[in-house]
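In structure tokens below, several structures.
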Structure 1
């Protein structure tokens with residue numbers, strides 16, 4: 001019972017934090033840029049087509065965060081949050097060093113590890129998954145993680161290639 005309560009706390013906190021982060025990108029809430037500006041920002045980072053990558057970011061953060069907070073479709077939710085934070089860590093924050101005060105990856109690393117832990121442990125007893133008797137195997141989460149890693153790698157490679165081509169053309 002104590003473990004399920006701890007999983008509930010972890011899932012609700014990271015889920016709501018990441019959902020709020022996604023709401024910044026989608027709606028412009030909480031001082032965010034909104035969807036159109038998110039597309040432009042991702043384009044400037046080399047993501048092409050930027051609307052696709054913006055949609056994936058919003059689904060992963062806003063949708064994944066809400067699902068994780070609710071404990072619904074937990075492996076999918078945790079994978080979305082993990083993938084979004086991994087992409088942010090590697091593409092945007094890594095070059096700025098570890099500390100968040102310098103724009104580094106300290107914060108995104110914590111969120112991606114917590115999402116990974118939530119995915120591995122499962123939703124716990126206090127979740128919609130448990131209420132609906134939805135049981136997912138550890139291997140299902142593993143397959144989702146592999147797919148997410150392929151998507152993240154694709155984004156990193158294609159954005160680097162796109163920026164390289166833009167620099168060569170100018």
Structure 2
């Protein structure tokens with residue numbers, strides 16, 4: 001499951017406009033190709049050990065600008081420090097990874113994939129995709145990693 005021509009066109013059109021339009025394009029591709037229920041992009045502040053939401057497909061539950069502290073968390077070590085994609089499968093996986101698991105599950109979502117956005121050896125943000133399903137295929141995770149490259153471009157546009 002790789003990016004197709006329609007996906008590339010959607011992402012290119014968004015990137016040509018603004019970081020906000022690129023994030024919306026990433027959301028559109030994730031919704032269409034992955035049946036995503038929630039798509040967010042976060043910026044990582046390594047000094048403060050926080051992530052700040054730059055984009056959310058559900059601004060009621062997860063508003064833009066919301067921050068989360070990630071110091072000394074297993075999630076932070078895996079995603080922000082070790083730069084590993086984290087797949088939290090099923091409600092048990094969500095409970096293990098997220099303090100706000102009740103909100104996620106309350107939205108009818110039962111799994112999440114977090115893709116670290118890494119530039120010059122440091123994590124500058126994350127792409128996060130949640131869905132109703134409780135598992136993800138390797139091909140779906142590969143597609144999310146490709147979308148993460150687009151999200152990285154958007155985060156870098158904002159931070160420069």
Structure 3
């Protein structure tokens with residue numbers, strides 16, 4: 001059984017909540033989100049906000065806080081082989097109530113199909129907040145170019 005070891009990232013001004021499924025092996029080692037160098041999450045966020053791609057954890061936190069973005073994952077613990085979403089079983093979901101009670105979240109974006117499906121199964125019945133399923137920034141989603149990912153993700157931040 002693997003247990004989520006990264007605290008949720010949010011503050012009193014967070015307006016968009018981005019949820020992954022469960023941290024990759026690399027992210028669990030770094031104890032921060034999207035730690036695999038091939039994951040395009042940080043490149044997409046930097047491009048959306050016209051900022052340099054952050055390198056350090058403090059820079060990554062600042063980028064999200066500056067733009068009112070919260071980040072966490074759907075799963076609190078699960079069985080998983082390596083970083084493979086398709087191997088996830090025996091799921092215990094994270095409790096999003098601490099974020100939702102302390103941030104004016106207007107939109108929840110699920111980073112990929114697995115995150116979305118798990119949210120709908122385990123979290124939606126409690127929150128009744130419909131998330132949006134976004135194309136995954138994972139390197140496993142190789143059919144999506146960085147430009148195409150950025151274009152689709154950017155639309156969800158317009159007007160906020």
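Laboratory data are not the source of any read-out in this text; all were calculated from the coordinates shown. All values reported here derive from a predicted model rather than from experimental measurement. Cβ atoms are built from the backbone, for glycine too; each structure is taken alone.
Annotations for the structure displayed:
- Origin of the value 2.4, where distance in nm of label points 7 Å out along Cα→Cβ at positions 18 and 82 was derived from one of 1, 2, 3: 3
- At a computed -8000 (helix-only ellipticity at 222 nm (-39500 (n - 2.57) for each DSSP H run of 4 or more, over all residues; to 500)), which of 1, 2, 3: 3
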